[in-house]
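Please find the structures below.
Any read-out appearing in this document is the output of simple, stated calculations on the displayed coordinates, not a laboratory observation. Quantities reported herein were computed from a predicted structural model and do not represent experimental measurements. Cβ atoms are built from the backbone, for glycine too; each structure is taken alone.
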Structure P
Amino acid sequence: MNALKNLGRTFIVLPIVRILILFKIPPNVITFVGLIFAAVSAIFYWHGVFWAGAVFLLLCGLFDTFDGEIARQTQQVSNIGGFLDSTVDRINEFMVYFGLFGYYYTHERYALVWLFLALFGSMMVSYTRARGEALGISPQVGIFERLTRFTLLVIGSVFGPHIVIYVLVILAVGTIQTMIQRIIFTHVKSSQR
């Protein structure tokens, strides 16, 4: 996953970031553009147009990488910027799941169990990292971080709503496993102090 991240950063993120810096677009503006993309993605999911939902989800994910990169390259990194970025990330994720909820509630209700478990796991992966970091521990273990979750959803969405149900099952199991892994990691590290 790190090799994929590095390739994406080199060939997609950095060239676009240079253009955005050239036009002096602040990182917080980019953060809010990502929020708009997430909202549009949710609307498409709600109406069952999963391929379009995937396109805007991909744009949302890209813009999430642009804001941090711009902040670092232009020395605009701040605590409030990091807080805003992290908070908007959670809102983005919730909106996408809410859009999926709207579709599955009217079409295949049994999928809602997996949807809620995937949402719970996603939020807990982020929460356990934040709480661990508050203790001075960086529990970045487990593979179901945000990039993995978004990538799976985007790929699944291209193939339609039935495939996304399988993706939700994978996300539910994977995120809960990552949450448990982070809890154990943080507990072990804190007891070694």
Structure Q
Amino acid sequence: MDKIKIVLGTWLLVIAVLSFSVKSQPDINVGTPLNTKAPELSVLDHLKKPQKMKTLSGDKGLILVFFRSADWCPYCKKHLIEINQWQEKLTKLGYQIAAVSYDKPEILADFKEQHKIEFSLLSDQDHQTMKAFDILNKKYQPADKHYGIPYPGVMVISPDRKVTYKYFYEGYKDRVNLEQLYKDLKAE
């Protein structure tokens, strides 16, 4: 009986430690600082057309999501589909949404069509946007297959290109809580 209690107690301790570590994973301080002017985008949309911040923004600004890949990252795919479900609510607040990755426009076009994505999916050209926004994941070097991916996260950028909100994660499994983002933007 004592062995069962020890094993059960050990498992409960492991579960508690794992759940605490997942919930308390800190965000990382990367990206253009708050209340400063965001750099211009260097991106193509899924139709290979250049896009700029001004053409993508809503009346209140742009929710700019940075993600790893709509091709091979299951967490990104899931998150993009979830963002699509929040798209209407967020645009009613006056914001447009755009998501940027290092994927080629063709990959983004396929994903957009397959999942009926309503917002802009953008291809970072030669990693210029990731570098300009200071969110290029430094774990990967130019020779690596995944060089050019960002730390996953989000920035909200006002029509005058000021960063008003940002949140980034070091881990690839974590993503911005869209319900909380909606509440934060609605309260403004």
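Brief remarks follow.
- Among P, Q, structure where relative contact order in percent (Cα under 8 Å, 6 or more apart) as derived comes to 23: P
- Structure with the greatest value (metric Rg/Rh (Cα atoms, Kirkwood Rh), for residues 56-119 alone, set P, Q): P
- Origin of the derived value 3.7 (distance in nm of label points 7 Å out along Cα→Cβ at positions 48 and 128; candidates P, Q): P
- Source structure (of P, Q) for helix-only ellipticity at 222 nm (-39500 (n - 2.57) for each DSSP H run of 4 or more, over all residues; to 500), computed value -28000: P
- Entry that produces 1.9 once distance in nm of label points 7 Å out along Cα→Cβ at positions 64 and 168 is calculated, selected from P, Q: P
- Source structure (of P, Q) for distance in nm of label points 7 Å out along Cα→Cβ at positions 72 and 152, computed value 2.5: P
- If Rg and Dmax of the Cα atoms in Å is computed and equals 17.1, 51, the structure in P, Q: P
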